[in-house]
Structure P
């Protein structure tokens, strides 16, 4: 089975119990997936992986070209310690554990972004600031890649 190619940005509200709906289009692309992994992401977002994408990430980490073994172990410990298994409830929501909601500075509004084989979850304000800050980098790379 090939992994879905998640795209787009969607804005949803997290409820008072830290439950966040995942867009129907993304849920449909996942099929009957169970046991997704939610972890700390880069630049302050959360990353949601299907099981196969998480296994691919694990394999890449085992082969990571980090010269400093202590830093490599520290990175893996932090990533794996932050990670947790999540599933959809009957309304298509996932529960964001408090430690991950705190890491991402989630308040109420979230941006849910398709990034290829994973989904990123950002605090809406943080996503808006990131998008403005990185717009020039996108333009520069897009012209080089001719897209």
Structure Q
């Protein structure tokens, strides 16, 4: 598992901690009870309930490990700068030859949500924009070709 820093907001960090606590306390207990029940059904080699419970246990333990690693390497992202685009910055882009503008916030990859304008710091657009100022033109390579944006405002 990579040990690179993962940028998270305070809210996402708290949400992931809560999920981890739930998995460790509640889900582990549920899965253990399911496993015990399945063992009592007899022959484990042909016991579908037992195999399902073991699979469920593996998934829970995998998620716990992933969350622990993620939280251990988490860097809490602040509000972001209003001078240059950084992680946490909210800004408006104008696409060249387009009348529409787009509002985005750069977040860590765990929080990416395009429907809410949250782009990852490691995405092609996010990584290209980091360090740019208001008025800068940036060219982003997309699957459909190069797209030029102008940074209209940084909030």
Structure R
């Protein structure tokens, strides 16, 4: 039983960290847990919760940067990923946050959403939707190997 709890805790932590700027992927731990536990729902819920809370952390950091920038009246950050994320959000609006799971781009999208003060409820709706869809696809693929 302790091993099972540790497996889910590990998936949660790994998924959390994968949604930050750390270069991690949470698909393999999710697929492994789906494969070994022979179920989809609980692993998807745990991975989604961890990944969503990690995205919330990045969103919060973006909000804090926006506040600090206003105080300092500093110039714009000119990184290519940030510009691409900003362009996506400006062109497609909040639904672009469905792509929050995409490596590098997704982290920047989440941070830019914080910078742009996207309302937290809308942020949550789009981010959770994108992450659930991605994790369900990964889990179904892993379950197909059973």
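Laboratory data are not the source of any read-out in this text; all were calculated from the coordinates shown. Given the structure is predicted, the values throughout are model-derived calculations rather than measurements. Cβ atoms are built from the backbone, for glycine too; each structure is taken alone.
Data overview
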read-out	value
Distance in nm of label points 7 Å out along Cα→Cβ at positions 28 and 68 - highest-scoring structure of P, Q, R	P
Identity of the structure behind 31, 15, 12 (criterion: semi-axes √(5λ) of the Cα gyration tensor in Å, calculated), options P, Q, R	R
For 17.5 (mean count of other Cβ atoms within 10 Å over residues 36-43, calculated) the corresponding structure among P, Q, R	P
Highest-scoring label, criterion being relative contact order in percent (Cα under 8 Å, 6 or more apart), among P, Q, R	P
